[in-house]
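Here, each number is a calculation from the coordinates, and none is a lab measurement. Values in this document were obtained by computation on a predicted structure and should not be read as measured data. Cβ atoms are built from the backbone, for glycine too; each structure is taken alone.
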Structure 1
Amino acid sequence: MEYYMNPAPVKKVKFLTRGVMILILLVINAFVFLAIRFFGGLGAMTNLDNQHPWGIWIAIDVACGVALAAGGFTSAALGHIIHKEEYKVILRPALLTAMLGYTFVALGVFVDLGRYYFIWHPLIYWNGSSPLFEVGICVMTYVTVLYIEFIPIVTERFIGKVNLKGIFASLNKMIDSLLRFLDRGLAKTMFIFIIAGIVLSTLHQSSLGTLMVIAGPKMHPLWQTPILPLLFLLSAIAVGFPMIIFESLIAARSLGLKPEMKVLSGLGRMMGPMLGIYFAFKLGDMLIRGTFVYLTEVNTQSIMFVIEVVVGVIIPMRMFFSEKVLNSRLWLFVASALTVLGVFLNRINNFLVAYSPPYAFKSYFPSVGEISVTVGFIALLVLLYRVIVMNFPVISLPDKKKLPMVKYAIKGGEQ
């Protein structure tokens, strides 16, 4: 029934709930530890050292964040490039998720850098031989592109509705004219930013894999492979639609909305082959390099690899080929959640479990402060998502003006 669905702010729900209050407390807790980090340095509240220069802020906040925000470019390719009109209802929520996700990726890098005040250096001091330079430039550019793509949602919300009071009332006309100018300009040029966003995403998704390739023998052979950039890209593409399904079903339940099961089931039908392609490359690489022998060793690496592949790839792949799963809200959510978990574990495994720095005197485990900041970032992302969808036309809702016309047309057709 998407033909009478229009993006609109979600009004009929209160913002402050018990869950929202818990999220606010988690955010406040994170800000306390962030204050310690910025005033006392990384050593004051993290377990990082010279042997372990990165931890969960890179593995989760950055590597996982980049991968799980892939719904932005996969949905853009589906809706704008392939022109699958029936999936237009998921484009704006996916764009918002990607925009917030990449914003927090940038914040994660900012917090993790020892000299965070030099985060702007890649813009001036280029190092073309570094994978991190390519990742940094692409991420910064893509964040900018995402915010530009979000501007039409802002103009739609405020054009003709700018109503500043008092001494700012004289600015109403000027702001409205600016909004109309941006709306007209972006309507003609948006395709450039959409294509740029898709290209930039494929570049930095794969380059994160390149970063771990150059780690060489520091990585366990189960993950260290020359095709790691391809595997990172394929896994990001494979998790894009499940992340959209995962986010849509949670948002629908939280906001009291009815999920568009026809659209979400359609996304699910594409997932079986996508996961199959990713699994085929991963399995083929193991067979060619002979690294499957390491699975006979019972250790942390082999156990985590099996959990990642079986729980995060094989089981959801089989589920997505089932019509019963695709037509069930619960099982579709479970299959999507397992896929998200699989990519989450893959990035954790690559950046933490598989990585063994030489001359390390102890193993790394995140401090309470590191965990609190990561959890607080996730909580803040959820809060911002809720604020934005309640005030901007992001989620498609039934259009009450068109609904009676649709019902009349259906009734007339039956006669």
Structure 2
Amino acid sequence: MDGTGNYLSHKSGRNQQTTMKLVIDLHVHSKYSRATSKSLDLEALDKSAQMKGVKVLGTGDFTHPLWFAQLEKNLQEAEPGLYKRKESKTDTRFILTCEISSVYSKGGKVRRTHTLLFAPSLETVRKINRTLNKVGNLKSDGRPILGLDVKELTKIALDASPDCMIVPAHAWTPWFSVFGSKSGFDSLEECFEELTPHIYAIETGLSSDPPMNWRVSALDNITLLSNSDCHSAPKILREANVMDCNLSYYDIMNVIKTKDKEKFLYTIEFFPQEGKYHYDGHRICKYCVRPDTRESDKCPKCGRPLTIGVLSRVQDLADRPQGFRPKNAIDYKNLIPLNEIIAEAFGRGPATKTVQKEYNKLIESFGTELEVLLNVSEFEIKKITDDIVAQAIIRMRKGEVNISPGYDGEYGHISIFKKGEREKINNRQAKIL
């Protein structure tokens, strides 16, 4: 930090590497976070990233002492600010990341926000952890809950290194986010005050997508990131970012800071209706309502407060009509995880042996899940798998899906085939064969 209170970076972030297309997922968790898979270790993250087609993956949870010890023991720097597993033969790279839950009072209200931190080195993480350890118990959870103003958290990260990046996580989620309806703010400036210029990006979260955020002009110069926020390895890639840049922490961060459309190619998105908080509603009463048809903030069945969802909150802060697209908008693509597509095609559960066998066959044939979802032709897919799976993938690419929106913590239900349509396709295929 210089004498004027500005944070200065002494690294140019430039090198002589040839740029390459990188699929980047920056928000994941370890087995030390609450409600995560107990098998979620570095090896599982590495293996899943390789299958999915993710080149750069966040480590998650670097504040947790046991997890950080694993990072120190098993990672080595491969490129500037990027790490690889010492024992791995894959080309997966890791960025040091974590998520902090902040609960504090500001402006006469209790605020609950989640924030992502990205760090350029293990030494920087040590500095951050030493300071945060004085604030709260870092051992309690991989995503620790701290009574710390997010502005103060930002200062701590930037004091550890001006190359750190601070990103509001799932920015619209009702309960724990910077814009959340339950305990958030109406602007980044209200939250970060004089440090707002150091906030270059927000994470849109599963229940919103870029077009929803484009309606808010205050976000025009903010980069919209999408990440999986995975609590188990198979959930990697359900959202991600695709960049054409050098394999370097500093170049990736520079693309985020500059919002360079030539280098930030697109984001990979959930269909936002499938997210857990897209519509308003009350889960206990199974009441779900579209914001523009909601008559009250109370549940009509029991009278308790509704959980006001992401779509409603975006509309509250929006100053543009639906469908507006800013000139500097970065493209996006809506995808459905491959195992869910196969499950829909076969009428089976995503975790069944039948679905997993078909998933593995497609990955072995075409390399990665992302390649299957985006690039392999319908003709080539049909050589390997059933016609109905190929049709499901093509429909997904075209956005031809049916979704019952999620609300109040319940995921939405997404389907590709209408009732009885799957059976007709299978019968027609059987006659051909």
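Taking FRET efficiency 1/(1 + (r/R0)^6) of positions 147 and 387 (r between Cβ atoms, R0 = 41 Å, to 0.05) as the criterion, the top structure among 1, 2 is 1, with the largest value. Supply the structure label, taken from 1, 2, corresponding to relative contact order in percent (Cα under 8 Å, 6 or more apart) with the calculated value 33. The structure behind it is 1.
Can you tell which of 1, 2 yields 22.8, 80 when Rg and Dmax of the Cα atoms in Å is derived from it? Computing Rg and Dmax of the Cα atoms in Å on every structure in 1, 2 gives 22.8, 80 only for 1.
Quick check: 19.6 is what I get for mean count of other Cβ atoms within 10 Å over residues 155-162, calculated from one of 1, 2. Which structure matches? Working shown, then result.
On the way: 1: 14.2; 2: 19.6.
Source structure for this number: 2.
Structures 1, 2 were compared on distance in nm of label points 7 Å out along Cα→Cβ at positions 43 and 267, and the highest value belongs to 1.
When distance in nm of label points 7 Å out along Cα→Cβ at positions 171 and 379 is calculated for each of structures 1, 2, structure 2 gives the greatest result.
Give the label, chosen from 1, 2, of the structure having the highest value of distance in nm of label points 7 Å out along Cα→Cβ at positions 283 and 323. Before the final figure, lay out each step's value.
Numbers: 1: 2.5; 2: 3.5.
Checked 1, 2; max of distance in nm of label points 7 Å out along Cα→Cβ at positions 283 and 323 sits with 2.
Here FRET efficiency 1/(1 + (r/R0)^6) of positions 35 and 315 (r between Cβ atoms, R0 = 30 Å, to 0.05) was derived from just one of the structures 1, 2, and that gives 0.10; the source is 1.
Can you tell which of 1, 2 yields -8500 when helix-only ellipticity at 222 nm (-39500 (n - 2.57) for each DSSP H run of 4 or more, over all residues; to 500) is derived from it? Value -8500 for helix-only ellipticity at 222 nm (-39500 (n - 2.57) for each DSSP H run of 4 or more, over all residues; to 500) corresponds to 2 out of 1, 2.
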